[in-house]
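Taken together, the values in this text are just the output of simple stated rules run on the coordinates, not laboratory data. If you're wondering where the values come from, they're calculated on a predicted model, not measured in any experiment. Cβ atoms are built from the backbone, for glycine too; each structure is taken alone.
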Structure 1
Amino acid sequence: MDKQKPLEGVLVLDLTRVLAGPYCGMMLADMGATVIKIENPLGGDDSRHFGPPYIKGESTYFMAINRGKYSLALDLKKSEGKDIFLKLSEQADVVLENFRPGVMEKLGFGYEDLRKINPGIIYAAISGFGHSGPLKNFPGYDLVVQAMGGIMSISSYQENGPFTKVGVSEADIVAGMFAAFGIALALYQRQKTKIGQKIDVGMLDCQFAFLKPFVENYLNLKIVSRPVGNRHPLIAPFGVFKTRDSEIVICCGNQRLWEKLCQVLRCEYLIKDRLFIDNASRTRNHQALKDVLEEITGTRTTRQWLGLLTKAGIPCGTINTMKDVCRLKHIRQRNMIKKLYHRHTGIFKTSGIPVKMSAASDELSQPAPTLGEHSSFILKQYLKMSAKQIRELKEKKIIGGN
């Protein structure tokens with residue numbers, strides 16, 4: 001029996017650009033939803049132009065987060081373009097947008113407008129600071145939210161070092177994931193209530209909710225957390241240690257693992273040392289502990305320690321580059337590297353779906369679309385337009401693409 005995807009039959013109109021919204025739309029498409037990406041005919045999504053790197057003129061950034069979608073290049077500022085969007089909205093299950101609060105209302109596409117023509121519509125809005133509160137009109141990019149949300153204040157390459165951003169645009173991606181979660185919940189709830197709802201996702205809210213337990217440490221104990229570099233702030237040993245040829249990550253999350261580590265490193269005397277007698281002591285004396293352990297880990301190579309520690313059941317790992325992780329046999333066997341055929345670039349390799357469901361396929365449907373690639377198809381399929389009508393819309397520059 002063919003494995004169906006859980007969101008098959010769900011129609012999503014995706015008006016988002018750049019990362020947070022498109023990542024959400026990608027997650028929905030990965031799970032079987034039909035996602036129509038509605039873009040400005042004059043250039044499309046900003047991220048189509050992010051780069052280098054490019055592959056034959058196509059941005060890898062854009063292609064990485066827009067797979068599985070259909071592109072409709074539509075001018076929403078013109079009355080005929082607005083009419084097309086409203087007619088599509090009558091059939092849609094979800095509208096996804098990441099404009100600043102108020103923009104959709106000015107266009108006549110706000111939640112209150114759309115629910116009048118489609119009471120079951122699920123309207124998901126992603127913005128920097130949400131649709132209420134004193135900061136609601138502030139523009140919000142990932143780096144702004146990382147800074148204001150607090151994660152930069154606990155991130156650095158060294159103890160109490162200079163604040164730094166996270167290497168990936170996590171504020172955007174986390175917001176996109178929360179939005180996809182909210183949409184799935186709203187779809188489930190609609191099965192019972194028969195009505196839709198508005199989902200308001202603020203990136204700052206998501207970042208705040210993401211910072212466990214640092215937020216609670218301050219709210220309850222007035223502890224202002226600081227960067228601790230490449231170690232855990234509450235557990236030791238739990239960090240990066242030098243070896244003879246590179247570095248290794250070792251994580252002892254409880255007393256049993258700590259004692260096992262001492263046995264493997266042949267330093268059992270540390271188990272009874274008052275400086276390291278329990279986790280609180282080890283955390284308090286983390287630098288002294290690191291110095292002692294690195295005298296030992298520096299005597300063997302990373303590969304040698306990996307073998308010894310893994311055999312003993314102690315969590316550990318190498319620090320992989322993108323090249324290293326992409327070459328991991330485990331990643332490939334978990335179906336986490338996929339190939340899609342793009343009309344311009346040819347074969348495009350991308351990461352797979354990390355949620356493995358026993359009754360649902362983890363195959364990807366199609367690559368990221370070129371701008372307006374499916375405009376004609378969408379208007380024929382959903383609005384039953386004739387070839388003549390579509391040609392006239394193209395001549396008026398209401399729609400773009402093939």
Structure 2
Amino acid sequence: MTTVQFNVDNRQAKRNVAVLFYAQAILGSQQSINIILGGLAGFALAGNKALATLPISVMLLASMLSAGPVSLFMGRFGRRAGFLLGAAAGLLGGGCSALALYVGRFDLLLLGAGLTGIFRSTHGYFRFAAADTASEEFKPKAISLVLAGGLLSAFIGPEIVRSTTDAIDSTPYAGAYLAVIAINVIGSLGLLFLDIPTPPRKKKGEKSGRDLKEIFTQPKTVVAVICAMVSYAMMTLVMTSTTLAMTATGFTTAGAADVIRWHIIAMFAPSFFTGAIISRIGQLRVIMIGLTLLGIAAFISVSGDEVENFYFALIALGLGWNFGFIGATSLLTTTHTSEEQAKVQGLNDVLVSGLVTIASFGSGAILQIYGWEYVQYAMIPALSLAALAILWLAIKTRRARSIEPNFGGMR
């Protein structure tokens with residue numbers, strides 16, 4: 001179905017893409033900081049070392065729980081207000097985490113992670129905001145270009161870790177978390193230029209489009225959500241344990257940070273052309289490429305524990321996330337109208353964040369109990385399910401086309 005736009009003006013859309021690209025680059029850099037240091041800070045403060053990745057899991061849980069309310073907040077007060085709220089939460093999260101390390105309190109570190117999770121939920125809507133004022137043709141490119149800002153964040157975040165981790169001699173890692181405060185202030189300044197109209201408020205009792213049940217029983221919606229969940233969760237499953245797996249193997253924190261850097265580069269670098277690829281070959285083929293790359297990442301990981309294995313596996317993992325997640329996001333935007341977007345995107349991100357949270361919790365436990373190889377084996381069922389879902393939709397779409405040649409199905 002065709003999505004109703006606020007105002008289909010690609011000049012306005014391109015300005016918003018530039019603003020969101022900046023925000024993705026600056027504000028998004030704290031994501032890699034938290035991924036790199038979350039497990040290490042947790043290991044330093046947790047009495048039970050099996051809980052070392054709990055801060056990352058709490059961050060993802062908070063992201064899941066706040067995704068729905070944040071989407072509804074944006075639907076009422078606008079994207080800019082929601083993104084600024086998220087930056088404020090990220091600022092407080094960085095401050096709490098730095099204080100936790102200074103006083104040696106694991107519970108305070110978890111509080112900081114929870115606040116960071118609220119930022120993460122707002123950050124997840126950058127990709128949808130990119131499409132708000134874009135034409136149907138420009139939408140895939142707008143989404144991928146905004147996510148391409150993550151390429152800069154891939155350099156900024158790990159470099160901050162390298163230069164600030166030991167800035168405070170008595171408190172390792174605290175300097176990097178203090179830098180997160182500055183990141184949120186600087187990133188917020190750019191968001192002030194975001195120009196996306198606030199959706200018109202509905203009268204009391206007026207319905208905002210179709211019911212969620214009707215929307216989420218559409219085949220395209222089902223497949224888009226499943227593939228978004230699997231792409232993001234399987235990437236998180238592996239990435240969450242990478243730093244701990246590398247340091248346990250004998251590599252340094254700096255070495256692990258560099259692997260994460262190249263992983264994040266692989267996540268976002270293709271975004272400059274992912275939208276064009278989607279326009280050319282369709283969402284389903286792009287998603288399938290992504291799932292295949294995630295499977296290749298698992299194969300490389302179980303093939304050895306040399307530094308090259310970590311580099312190549314995490315690069316393939318990042319590429320797989322890019323194609324799988326952007327493809328699924330693009331597919332989802334074709335299933336709802338603008339008046340339905342707040343509730344549809346909210347529920348989608350709750351479901352995505354839910355599986356991501358489970359993957360994060362499971363990652364640390366699987367690593368500690370069974371080892372790095374079994375983290376990779378855990379990807380197989382989810383990747384198989386997503387691949388079958390794509391095959392099902394492709395067959396269903398082809399049959400519909402054969403019955404009605406003018407049906408506007410997905411390629």
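Quick one: relative contact order in percent (Cα under 8 Å, 6 or more apart) came out at 26 when computed from one of 1, 2, so which one is it?
2
When mean count of other Cβ atoms within 10 Å over residues 125-132 is calculated, the result is 21.6; to which of the structures 1, 2 does this value belong?
It must be structure 1, since only it matches.
A value of -0.68 was derived for log10 I(q)/I(0) by the Debye sum over Cα atoms at q = 0.11 Å⁻¹, for residues 165-324 alone; which structure in 1, 2 was it taken from?
Working: 1: -0.64; 2: -0.68.
Corresponding structure: 2.
To which of 1, 2 does the computed value 4.2 (distance in nm of label points 7 Å out along Cα→Cβ at positions 141 and 333) belong? Display every interim value, and only then the final one.
Working: 1: 4.2; 2: 1.2.
Going through each structure in turn, the value belongs to 1.
For the read-out helix-only ellipticity at 222 nm (-39500 (n - 2.57) for each DSSP H run of 4 or more, over all residues; to 500), a value of -26500 was computed from one structure; give its label from 1, 2. The partial results should precede the final answer.
Details: 1: -11000; 2: -26500.
That value comes from structure 2.
Looking at Kirkwood radius over Cα pairs in Å, for residues 189-236 alone, point out which structure of 1, 2 has the largest value. Write down the numbers at each step before the final one.
Working: 1: 14.1; 2: 14.4.
Result for Kirkwood radius over Cα pairs in Å, for residues 189-236 alone over 1, 2: largest is 2.
Comparing structures 1, 2 by Cα Rg over 2.2 N^0.38 Å, which one has the largest value? Numbers along the way, then the final one.
Values: 1: 1.18; 2: 0.94.
Comparing 1, 2, the top value of Cα Rg over 2.2 N^0.38 Å belongs to 1.
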